[in-house]
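What follows is a group of structures, each given as structure tokens.
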Structure 1
Amino acid sequence: MTPSADTLNKAFAALADPTRRAIVARLAAGEATVNELAAPFDMSQPSISKHLKVLERAGLISRGRAAQTRPCRLEAAPLQEVANWMALYRHVWEDSFERLDAFLQSSAATPSTPSKGKKNAAK
């Protein structure tokens, strides 16, 4: 199933920011509170909360309730949709790598001759 354009747009927009990518990476290891997510960053609590809201609107995270805290957790489904969309284009970069590999193999098989600049530099 191809993801909707809206899902992809929201996910890519949310993941465009390095702070939000770091938050997603942290949540891949398990649930965390807002304070735990904020700890590595030199920014205010409201700034972290804004990042979390963007990730939440994109469906990439959800927030639960545990006593006085609202732990955040990663939601894998939107990330899987992004991965599925990217997989549709995997052949493009694989073809490029195969062409590069063939070029490098043919270049390695052909002996190289020193350039004039290198000859003159040795004199």
Structure 2
Amino acid sequence: MLKERVISENVKEPAPGMWSNCLKVGNQVFISGMTARQSDGETVLGEEYEQSQVIFEKIKNLIEAAGGTMNNVVKMTIFVTNIANNSAVWKARKEFFTGDFPACTLVEVKSLAKPEILLEIEALAILN
């Protein structure tokens, strides 16, 4: 199995020995849970809509660095701290996907890495 780490200059990499943001294995691309943290470690302040836009942009950058497009995303798992605000996530998602949307799971969790982080999204893509 050939496992390749994919890096985008637009998405800050974690410290060595922590995790990989994006791995490509064959024609599959695995993206770790992305949050609205900026390269300086600070979280983009805003509601679910604004944070979703930042996260989907990160996913887009990683997918493109792997050689694909957002249409290659086949599965997402979205973790939110307030499921009542899920329509804001769906609104942002519509700005990044067209046609058949990816399979998706939305789960409410008690908390994420920092109190101001309202959601986290992980993705799986299959390249052509």
Open item on the list: Computing volume of the Cα convex hull per residue in Å³ for each of 1, 2, which one ends up highest?
Closed with: 1
- [ ] Taking relative contact order in percent (Cα under 8 Å, 6 or more apart) as the quantity of interest, name the structure among 1, 2 where it is greatest.
- [x] 2
TODO: State the single structure among 1, 2 that was used to calculate FRET efficiency 1/(1 + (r/R0)^6) of positions 72 and 96 (r between Cβ atoms, R0 = 35 Å, to 0.05), giving 1.00.
DONE: 2
Open item on the list: When Kirkwood radius over Cα pairs in Å, for residues 16-55 alone is compared over structures 1, 2, which one is greatest?
Closed with: 2
Task: Among 1, 2, structure where distance in nm of label points 7 Å out along Cα→Cβ at positions 8 and 104 as derived comes to 3.0 - done: 1
Open item on the list: Among 1, 2, considering only Rg/Rh (Cα atoms, Kirkwood Rh), for residues 48-87 alone, which has the greatest calculated value?
Closed with: 1
Open item on the list: When helix-only ellipticity at 222 nm (-39500 (n - 2.57) for each DSSP H run of 4 or more, over all residues; to 500) is computed for each of 1, 2, which one produces -6500?
Closed with: 2
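Computed from the coordinates by the stated procedures, all read-outs in this text should not be read as laboratory data. Keep in mind the model is a prediction, meaning the values are calculated, not measured. Cβ atoms are built from the backbone, for glycine too; each structure is taken alone.
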